[in-house]
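Multiple structures are listed underneath, in structure tokens.
What follows draws every value from the coordinates through simple rules; no lab data is involved. None of the values given here were measured: they were computed from a predicted structure. Cβ atoms are built from the backbone, for glycine too; each structure is taken alone.
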Structure 1
Amino acid sequence: MRDSIRLLTIRGIQLRVHLTFPLILIWAMLQFGLFTGLGWEGALFGVIVILLLFGIVVLHELGHSIAAQNYGIDVEEIVLLPIGGVALLKRIPEKPMQEFVIAIAGPAVNFALAGVLLVLDALFGLAGRYADPVQGLGDLQTLSVASVFNYVFVANLFLAFFNLIPAFPMDGGRILRALLATRLNYARATGIAVAIGQTLAWIIGLWGFLNGAFFVILVAIFIYIGAGQENQQVQIRHVLRDLTVRHAYSRRVRVLSPTTTLAEAVEHVVTGFQSDFPVCEGDHLEGLVTYRNLIDGLSKHAPTTAVSAVMTTNLKPLAPEDALDHAQQEMMRQGVDVLPVVEGKHFKGLLTSRDVSEVYRVASIQPDLLPKLRETGVSLEPQR
């Protein structure tokens with residue numbers, strides 16, 4: 001994920017922290033220090049418990065990741081955001097029970113961790129003078145082992161139960177879909193799970209509105225939007241599932257040489273319909289000059305500068321036989337709207353998000369075209 005910093009690698013998985021992550025630490029200092037009147041002691045308490053809580057989030061996401069790896073699914077990275085963490089899998093589980101196991105593995109880690117913490121409390125009395133950590137949650141007036149332990153224990157349980165809410169994007173929504181998908185097709189199972197999740201979001205949001213709970217309203221909005229996005233992505237994958245990049249990529253594109261100047265590239269943008277250009281030496285792909293590359297390049301270099309000085313070279317190209325839904329996910333993962341298509345070492349064309357959208361719209365309206373496309377390999381690329 002862009003705008004993140006790599007901390008370390010665990011089992012081949014990069015653990016990254018988003019650049020906005022310090023915001024949650026600032027919030028913790030204000031919440032436990034300034035707003036409670038506890039001063040620097042409260043602020044330090046807030047920073048400690050938030051860091052420990054995100055350590056638990058890492059373990060939660062590792063639970064998902066290790067379960068995915070056991071099914072041969074690669075996990076690219078775990079990214080920590082101010083609102084939590086996310087494990088980015090390179091592909092969707094092929095079978096419903098695989099998704100079930102992967103989804104439930106995260107909360108299972110939290111429950112296992114809760115058991116470990118209870119054993120430590122029984123051995124060392126970490127909860128302080130209270131019979132259990134839940135009773136001690138309200139005693140956060142001082143920075144102590146007991147106050148930190150009680151807060152982290154309860155927060156760990158909250159993380160487990162919150163993620164089991166049967167609504168996307170929480171784990172419970174994926175668990176529900178996996179169970180439904182054992183009887184229904186994947187798209188239908190997703191539709192039902194999304195409907196249930198969005199209904200729960202309305203109920204949660206209404207409760208928050210009636211009780212003046214602003215944070216609960218935000219959670220309801222988060223659930224509702226997340227469920228809708230999941231449904232949209234799954235429906236797109238369902239329509240595109242049997243198509244490949246070969247059916248959609250643009251073949252008739254203008255190609256630049258490494259020595260083409262920025263001024264010449266801009267002229268092509270202004271006089272044509274293309275704004276992203278492959279840079280090739282012969283038919284060998286050297287890089288890609290996007291519209292953003294051109295604008296940034298012109299702000300830093302003279303118009304006579306060669307495009308090779310500003311082109312992007314670290315994009316992962318697609319192959320004609322790659323699944324089209326995979327190609328769409330790859331564009332989203334790399335944060336781009338266009339990717340080059342190569343066969344072996346030979347440049348073949350460009351696939352843009354517009355190409356994918358056009359194929360999706362046609363296939364959605366006329367699904368009977370799909371078998372013909374698969375048989376003939378006809379391209380639905382726009383005329384440029």
Structure 2
Amino acid sequence: MKFKNIIMVAVAALALFAVAGTSSAQITSDINVYGASAQFIVWRDNAAAFMASQGCTDIASAQLYVGGAPDGRNAITRGTCGGTVRYFRTSAKASYDGILAIQGNTTNPFRVTECTSPFQRRMIDEATCNWATGQCSATRCMNVTVGASDVPVQCFTQESHGNLRGPLGGSWTDRNFKTNPISWTGAEPCKPMAVPFAFFVNKSVTKLGNTITNITKDNAELIFSGQIQDWSDMVDSDGTSYDAKPIAVCMRHAGSGTQAAIDGYLESPMITVQDSASTYKYYFNDGSTDMMRCVNGSGSWSGAGAIGYADADQILTSYPNTTQIALNGVVASAGAIAGGNYNFYSLQHLYGITDGSPLCAFAKNPANIANPLWVAKCKMVYERARPCDAFPLQWTGVACP
């Protein structure tokens with residue numbers, strides 16, 4: 001049976017960029033994409049191509065560096081557009097706060113309050129960038145123009161209680177979107193692409209001495225609902241158990257579109273409270289970067305026995321102790337997603353920009369996105385019949401122009 005799940009991704013945005021002309025359109029204002037950490041890589045890697053498509057020239061890109069390395073959360077692209085320098089910034093936090101920033105929300109207790117204006121969040125300060133080296137050193141408060149989310153607002157029904165950065169510590173964080181729901185009353189959003197997710201494990205997770213390469217949906221349910229605490233408790237259809245090692249469950253905090261996506265896919269009660277005792281290790285993380293550090297190990301945390309999930313386009317050279325594994329025997333790929341054989345993904349929404357906007361039109365075109373795992377929505381054959389549930393599925397057909 002073929003499976004296809006699309007979580008309707010909600011992204012709120014102010015249309016603060018316009019174009020003039022057609023074939024040589026020019027960006028007339030900065031673009032500041034903020035929110036879903038699962039979308040950070042695709043925006044970082046395609047910002048330059050988008051600006052070039054709008055007739056901009058002298059294009060250069062950079063990232064925020066912390067401690068001599070990219071922070072994995074902030075990037076910027078510069079271009080001369082219509083005789084004026086414009087910037088395309090992208091900053092990752094979690095899906096829910098991109099929506100709150102677009103709304104200028106002042107009431108939700110989980111909103112980020114780092115800037116005076118509720119419409120602003122901290123993004124790269126272009127004045128601190130060395131464009132020759134591609135390194136920037138600081139951020140400043142900027143108006144969010146695109147609020148990126150991996151699910152629609154009605155799918156934020158999760159709760160979590162744990163350290164901000166899981167095993168790496170940080171303040172204790174409580175988020176409960178059952179009691180503090182997010183709503184949207186704006187225009188119908190742009191929905192250009194499917195967001196691909198995958199499971200990742202620390203290489204210490206083995207079976208018969210070899211790092212595992214696959215997990216089934218049923219076994220994932222056992223792990224992420226806390227029903228088993230050691231890898232040896234898990235047995236595949238071959239009757240052979242995994243090698244003994246305590247399981248370290250790496251999860252995202254509530255408000256993450258990735259967390260909502262796995263919640264909808266597994267259809268099983270999820271762990272809600274962190275427990276980092278010696279026997280049971282359940283950790284919540286506040287972004288894809290910290291999630292991957294939880295799986296890989298970082299600092300004093302070894303990552304032993306860890307499993308987690310994130311956007312499938314993670315670059316594992318930054319996480320040498322981590323490997324991506326297949327799901328139900330299928331490796332995440334654009335072909336598997338488009339063909340209905342891989343069901344762990346969501347549908348990106350860009351609220352505030354419509355089908356006619358330049359960025360939406362660019363992202364919807366399958367020829368434009370230089371990422372082998374992301375799929376244009378128009379190529380999807382199946383969608384979820386309900387936006388927050390993996391099943392049942394409904395036939396949509398292919399409708400690429």
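If mean count of other Cβ atoms within 10 Å over residues 177-184 comes out at 17.9 when worked out from the coordinates, which of 1, 2 was used? For mean count of other Cβ atoms within 10 Å over residues 177-184, the value 17.9 is produced by structure 1.
Looking across 1, 2, the calculation of relative contact order in percent (Cα under 8 Å, 6 or more apart) that yields 24 traces back to 2. As an exercise: percent of Cα pairs over 29 Å apart, calculated from one structure in 1, 2, equals 41. Which structure is it? Label of the originating structure: 2.
Suppose you compute mean count of other Cβ atoms within 10 Å over residues 57-64 for every structure in 1, 2: which one lands on 16.6? Of the structures listed, the value fits 2.
One of 1, 2 was used to compute helix-only ellipticity at 222 nm (-39500 (n - 2.57) for each DSSP H run of 4 or more, over all residues; to 500), and the answer was -4500. Which one was it? It must be structure 2, since only it matches.
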